[in-house]
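Novice: So, here come the structures, one by one.
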Structure 1
Amino acid sequence: MPGLHIPGPKRNGGASLRTVLTAVGANLGIAVAKAVAAMITGSVALWAEALHSFADTGTEVLMLVGLRRSGRAEDQRHPFGYGQEHYFWAFLASLAIFLIGGVLSIAEGVESLVAPRKLTTPWIGASVLVLAAAFEGYSWRVARRQLNTDARERRRSVIEHLSRASDPSAATVYLEDSAALLGIALAMTGLLIHVFTGWAGSEGLASIAIGVLLIVVAALLARRSKGLLIDESVPPDVLRPIRDALQRPDWIADIRRLDVVFVGPSQLLVVTTVAPVPQVVDAGGRELIRRVQRLRADLLRSPVIADVTIGIWAEHG
């Protein structure tokens with residue numbers, strides 16, 4: 001029997017690492033620049049954006065930790081490897097966005113509405129925001145490029161891939177940078193309204209809007225990480241070729257059960273129960289075992305399948 005080919009997601013750890021490192025470098029520099037500009041100008045919107053960038057930097061550091069720890073080989077305690085650590089650290093990253101970026105930005109905005117602050121040298125703040133938009137735009141393009149490549153390999157749209165990807169790195173950076181660009185636009189709007197109308201409340205409202213935006217992003221990322229952590233079933237476009245491969249051998253009459261879950265980025269655990277045709281059953285247990293072993297070996301040739309368990313459905317009576 002020829003080897004079975006299971007198309008599916010490929011490991012792309014190098015691209016994920018490059019995407020996250022690019023985002024860390026961009027966000028750390030931007031965070032410091034925004035914080036300095038906020039101290040000089042007294043801009044509440046800039047403080048909110050500084051918190052936003054520090055939250056993004058912390059998030060990406062957590063993602064780097066997850067990438068590193070999830071790459072360890074399987075051992076006796078973790079027979080399927082450490083791939084799901086990536087999802088745990090991604091979940092922590094979403095909490096960092098929520099607490100540091102979202103909640104603190106809203107608190108900063110509310111405080112500024114209660115006690116408005118004087119704005120000085122606003123051109124410094126505007127210049128920093130324009131520079132931040134350029135850096136964030138570059139990081140966004142890197143993440144978008146990886147997402148486009150990954151989505152094309154899986155024959156998905158980018159939107160589908162964001163909701164289905166087993167590696168949350170690029171999706172996290174992409175959503176963060178998209179939120180960052182929108183946050184910069186909100187901060188710039190609040191700052192300019194303050195400058196031209198003298199109404200300090202515009203920056204407070206911008207800060208609150210930035211906080212709400214970050215909480216929405218955090219909720220989206222946490223939801224995806226939760227699904228991957230609790231062994232959510234793989235999406236249909238990943239399950240379909242595996243089912244097709246199991247239906248191909250002529251000795252299999254029916255697939256009684258097929259469960260496939262991610263045990264790490266681009267790594268699958270396949271558990272199936274098949275019903276053999278009567279002729280194979282009549283040939284005896286040794287022939288049946290040989291065919292099951294060959295099928296399992298064929299499936300494991302796919303680089304995306306970490307392990308396979310095949311059970312036999314025996315008809316009685």
Structure 2
Amino acid sequence: MYTKYMIEKKEKKGEITIYYVKKDYYDNKLSKVLNKKLKRSDITDFIDDDADVYTDDGKLLLRFRKNKLNKENIEKFYDNVIDFAVLPTSNRGSASGSKSKNVHDNPKIMSNIVGYFDKLSPKQKSKIRNSGNKAPKITVRETRFLADYPDKFQKMVPLIKEIDYYYKTLVPDNYAKQKKKANQTPFRIADTSFTTVTTNVNYQTTVHTDKGDDEEGFGNLAVIEHGKYKGGETCFPQYGIGVDIRTGDVLYMDVHQPHGNLPIELESKDAKRLSIVCYLRRRIWDQTKGKTKKYMVRHNKTMKRLIDRKS
């Protein structure tokens with residue numbers, strides 16, 4: 001589709017490879033790839049070692065580190081979330097390739113949310129309306145998983161804290177801005193900079209930019225493998241590069257740049273690629289900054305009374 005661009009410059013600093021990349025094509029051509037699935041031929045270079053990648057205007061595009069996450073924390077996270085993570089949903093809209101604004105028309109994929117969220121589902125809105133109650137002004141709520149399985153959620157927190165730790169270590173400026181916001185709301189996960197986690201299983205997203213997260217923050221991705229598969233690399237098509245993220249690795253990236261992942265080819269019947277994205281949802285902070293933990297407890301009880309946890 002376009003003339004492919006090779007990495008402009010590459011150098012070693014200790015154990016880290018530093019890449020400098022330039023856009024292969026520019027924003028006025030993005031309509032050609034946005035909300036479309038990538039093919040392997042769209043990407044020219046793949047990174048599978050410790051690396052920092054900078055764009056030609058000096059901005060950090062991504063920072064990738066191999067084998068950082070604790071094995072025990074990885075196993076606990078997977079064991080406690082996987083039964084929920086494989087439930088089919090239709091909540092990803094254009095990231096799943098859908099052009100419909102009606103969530104019910106979106107394809108079913110295994111993408112789910114844990115932690116806190118800032119919107120009510122259509123079923124929850126309907127339940128409140130049919131019960132004669134008014135919808136609350138603050139719509140922040142516990143996700144179904146957190147409300148129904150708090151013990152399982154707590155066993156997942158150590159891995160989330162690790163991802164938070166490496167965020168602070170590797171991208172300190174963005175982390176500080178995001179953590180400042182997280183400190184202003186009790187609706188966050190433990191003492192981290194995150195309010196929310198999205199899990200995806202065997203899911204190839206289209207090319208998209210993340211929306212709803214903290215604009216001053218920096219995105220992240222971790223993966224847990226079960227069985228054998230090929231592909232799934234996370235890619236930035238404008239720069240022609242992809243990153244092969246595997247169990248134990250951590251990737252921090254500018255998720256406001258167009259990105260997506262390659263097709264996942266399962267080599268064993270039970271193979272699963274569980275991807276984990278931790279972030280701070282801006283609307284949670286907007287609605288609850290300055291609130292106390294006492295307020296959060298009272299608010300959560302009210303929300304549980306108003307909405308059906310199974311919806």
Structure 3
Amino acid sequence: MTRLVLTNSRLRAFQECIRKHQYRYNEGWRSLVASESLEFGTVMHAGLEAWWKAHQGCLMDPRMALSDALSAIAKAIGSAQTFDDATRAKAEVLMMGYDARWSGAMAEYEVLAVECAFETSLTKADGRKARGVRLAGKLDALVRKRSDGSIWIVEHKTSGADLSPGSTYWSKLRTDSQVSAYFDGAASLKVGEIAGVIYDVLGKLAQRPYKATPVEARKYTQGGRLYANQRENDETIEEFRLRIAEAITAEPDAYYQRQEVIRLDAEIAASRADMHEAAQLIQITGRKGLAPRSVSACHAYGRPCSYLEVCEGRASIDDDTKFQKLTDVHPELAA
């Protein structure tokens with residue numbers, strides 16, 4: 001029996017579109033065209049990893065956390081395709097705000113591990129191990145609360161959604177498979193009983209630098225000044241940095257939220273059943289060569305699917321200017 005490695009990314013790809021899963025995981029094709037949204041998340045994740053490592057143990061001075069994070073962001077931007085000066089400014093200012101918001105709270109935690117990979121047998125709802133299926137992933141961090149000794153998983157996210165308490169973003173976590181899978185993943189590391197997941201979310205900045213008002217559209221007051229909502233010159237990057245920093249300072253809760261997510265035994269069992277059944281479907285469709293398209297996923301998340309041109313017949317999956325074939329379909333676990 002061929003072993004199936006099930007990650008959260010793989011499970012979501014299959015749930016979104018079986019054809020997408022076929023290209024990405026069964027065949028190993030990945031798009032060479034970068035997504036600005038995904039690249040921004042990757043860059044911020046690099047900064048957060050460095051920030052949390054600076055708080056790990058007593059090996060580094062926590063006061064260096066922001067410096068380390070900004071250095072990691074700069075390095076990650078070096079290999080990004082979609083970053084311009086404005087996007088870089090947003091990443092740096094968002095990281096500075098994160099440090100200001102949470103550095104004081106880190107005294108509450110002992111950071112046990114950062115970027116901790118796991119691979120274990122997939123557990124079925126009845127507690128038995130599923131044959132031929134491995135559950136794999138990477139925990140952003142593991143911490144112990146100094147107040148009571150409880151151990152928590154930390155999961156970082158960047159999102160453009162409404163992050164206010166009670167919003168849809170938080171309610172959907174009640175059935176999120178990734179949260180449930182992390183309990184089993186962390187248990188395999190034998191660090192002790194897991195109390196829950198600290199969901200650590202950063203809100204994306206939607207602002208862009210202001211552009212000068214086109215000459216033909218400019219309107220002036222009787223005193224010869226432009227109307228207040230018009231500009232003579234483009235906003236400079238430094239002016240932009242100051243504006244977004246002021247926006248964060250005015251509404252920090254809109255950009256930085258942490259909530260603790262727990263799982264009852266029945267909820268974990270239900271999630272295990274979902275993952276096991278999904279794994280069976282992945283195996284069945286793979287053996288039978290079934291890969292129907294899901295047209296509802298063609299423009300999910302506000303952008304076209306990486307494989308849309310192939311599905312529409314406008315490109316070939318083996319076009320090496322558009323796609324790269326990977327031998328390891330889970331490179332995030334080894335990175």
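Rule-based calculations on the coordinates, nothing more; no lab input. These numbers were taken from a predicted model, which means no experiment stands behind them.
Novice: Match the computed value -11500 of helix-only ellipticity at 222 nm (-39500 (n - 2.57) for each DSSP H run of 4 or more, over all residues; to 500) to one of the structures 1, 2, 3, and report its label. Please report the intermediate quantities before stating the final value.
Specialist: Values: 1: -22500; 2: -8000; 3: -11500.
Clearly, the read-out refers to 3.
Novice: Next question, about the same structure. When mean projected area of the Cα convex hull in nm² is computed for each of 1, 2, 3, which one produces 18.9? Intermediate results must be reported in sequence, preceding the final value.
Specialist: On the way: 1: 18.9; 2: 16.4; 3: 21.5.
Derived from the structure labelled 1.
Novice: Tell me which of 1, 2, 3 gives -0.90 when you compute log10 I(q)/I(0) by the Debye sum over Cα atoms at q = 0.21 Å⁻¹, for residues 185-224 alone. Could the numbers behind the result be given before it?
Specialist: On the way: 1: -0.60; 2: -0.90; 3: -0.85.
This value belongs to structure 2.
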